[in-house]
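Only the coordinates and a few stated rules stand behind these numbers; no lab work does. In this text the structure is predicted, and so the values were computed from the model without any measurement. Cβ atoms are built from the backbone, for glycine too; each structure is taken alone.
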Structure P
Amino acid sequence: MRENPYVPYPALLKRSYFESDDFSLKTFEFELLDGNRIDYIPGQFCEISVFGKGEAPFGIASSPTEGHILKFTVNKAGLVTTALHEAEEGSILGIRGPLGNGYPVEKFRGKNVLIVGGGFAFTTLRSLLVYLLNSRSDYEKITVIYGARTPGLLLYREELFEWEKRDDLKVILTVDREFPGWEKQVGFVPQVLERTAPSSKDCYAVVCGPPIMIKFTLPVLEKLGFKPEMVYTSLEKRMKCGIGKCGRCNIGPKYICKDGPVFSLAQLAELPEDY
């Protein structure tokens with residue numbers, strides 16, 4: 001982060017494209033101007049500013065191993081996200097970050113890794129997966145379970161289908177209900193997780209998705225034998241200003257934007273239940 005954390009870096013929107021069939025999800029690729037670069041790890045966030053409209057936090061979908069382009073996938077939902085969706089390639093926007101902590105990738109070395117995602121929360125999980133695959137020999141078995149309501153709402157579909165073909169990676173894709181032409185798994189992510197029952201031995205699990213998905217996924221992980229200190233999730237919904245000044249993200253003594261958004265279940269057990 002730059003010396004003044006309130007001031008965003010100017011960033012060029014080099015490319016944007018829709019990810020979903022309903023045009024609600026769009027990926028943006030930015031390049032920071034004036035030779036600026038940021039160092040980040042998977043799981044961290046940035047604030048994107050649309051000048052004259054405001055700013056909002058978004059998880060970084062690119063991996064630091066992919067070069068200097070910053071990638072974000074955004075759901076069109078409000079004033080800032082609508083303005084971002086309408087921004088033209090070549091526009092100058094602002095990026096402030098990186099913010100928060102990230103996934104403890106150093107702990108994952110030499111271990112099995114289970115990645116469980118749902119819906120458009122797969123953004124930082126993509127960052128993590130690309131990061132792990134860049135140093136594939138540093139990790140043991142990697143399993144990905146990812147689901148969405150329909151096939152057209154799965155993010156990064158071309159990459160997902162390529163990852164499915166790899167023999168050093170297990171990718172399990174699912175949709176909530178039967179869909180014409182869909183021949184892969186059918187069922188909610190927690191159901192598919194329980195059905196496939198990946199081993200918890202020497203395995204870290206990373207879970208990110210809608211709150212309701214996380215709520216029903218965590219008991220399944222517990223049932224499969226995952227210990228609280230081996231399960232990580234992101235409280236990305238609580239991210240606000242990103243630097244602990246607005247006070248809108250605190251849970252007890254913790255500021256999600258500074259102490260999180262990534263926490264282990266063991267850490268969350270020490271917080272008040274209002275998260």
Structure Q
Amino acid sequence: MEQSPAVKLFFKRSNPYLPVPMRIKDIRVESEDGMLKTFDLEFVDPEDKESFQFLPGQFCEVSILGKGEAPFGIASAPTEQDYVRFTVNRAGLVTNTMHQLEVGTPIGMRGPLGNWYPLEKYKGHNLVIVSGGFAFTTLRSVIRWLLDGHRADYADVTVIYGARTPGMLLYKDELAEWSKRDDLPIHLTVDTESQGWGGLVGFVPTVTQQIAPSPDNAFLLMCGPPAMIRYTLPVVTKLGFKPDQIYTSLERRMKCGIGKCGRCNIGPYYVCKDGPVFSLDQLEGLPHEY
């Protein structure tokens with residue numbers, strides 16, 4: 001997908017290999033095990049803030065001096081202009097270091113990178129949003145963008161989101177707020193019975209089959225762990241969703257973020273540049289190693 005004029009402008013003004021200086025504005029622990037934290041970053045330079053424009057589904061490379069950089073999907077919406085939000089799973093050198101940082105710490109950011117969910121294409125259609133675990137980040141961006149002035153452009157919107165336990169669900173306050181809306185049915189599920197949990201119980205593929213969203217006049221947006229995607233795709237296909245109605249976001253060893261290093265190459269695509277959002281139409285033509 002071709003980059004938007006805003007993205008082209010950003011890279012015209014900046015060396016795409018050099019991070020923009022940012023500062024940590026806020027940090028929140030998201031999960032009961034402390035492995036997931038949400039970071040709100042603010043721009044140091046007002047000119048960088050003015051130039052930074054993105055669409056839901058894109059990602060950035062976040063860097064720490066002397067430690068390296070790592071890619072994270074943007075969890076904030078384009079309508080939230082006071083910060084850029086990332087939810088980070090503590091899993092390696094960069095992410096472990098990020099989890100030790102404090103509010104006010106300087107940090108670097110490159111982006112926005114990659115393509116996005118083609119929301120313009122979806123106008124007037126039903127939307128089905130399916131996600132699991134902390135991959136809900138970029139779909140949080142989609143939902144927030146819809147509710148910030150774009151909800152009327154779409155027909156029905158259905159959300160199915162699951163995690164291992166209630167304490168592993170992201171953005172709990174927002175989920176509670178959104179669940180009160182009449183125009184945004186949200187089906188929350190956890191893998192097994194938990195004390196005090198009154199929502200659904202079951203893995204995302206099973207719950208998706210139970211909810212049985214209609215494929216009529218619909219597009220389905222999916223983001224989750226590889227196992228969730230692997231077992232959910234047959235379910236939604238059986239429900240009648242065609243490959244060109246299904247879009248999912250992928251990750252594959254992304255490093256440079258601009259299609260130069262080749263680490264995320266798969267078939268004819270670079271996930272960092274041609275993705276991370278792909279239609280099932282595109283994925284069906286990829287090598288089986290994916």
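Tabulated values for the structure
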item: Comparison of P, Q - label where distance in nm of label points 7 Å out along Cα→Cβ at positions 228 and 244 is highest; result: Q
item: Mean count of other Cβ atoms within 10 Å over residues 84-91 derived as 20.4 - corresponding label from P, Q; result: Q
item: Identity of the structure behind 19.6 (criterion: mean count of other Cβ atoms within 10 Å over residues 68-75, calculated), options P, Q; result: P
item: With FRET efficiency 1/(1 + (r/R0)^6) of positions 92 and 108 (r between Cβ atoms, R0 = 41 Å, to 0.05) derived as 1.00, matching label from P, Q; result: Q
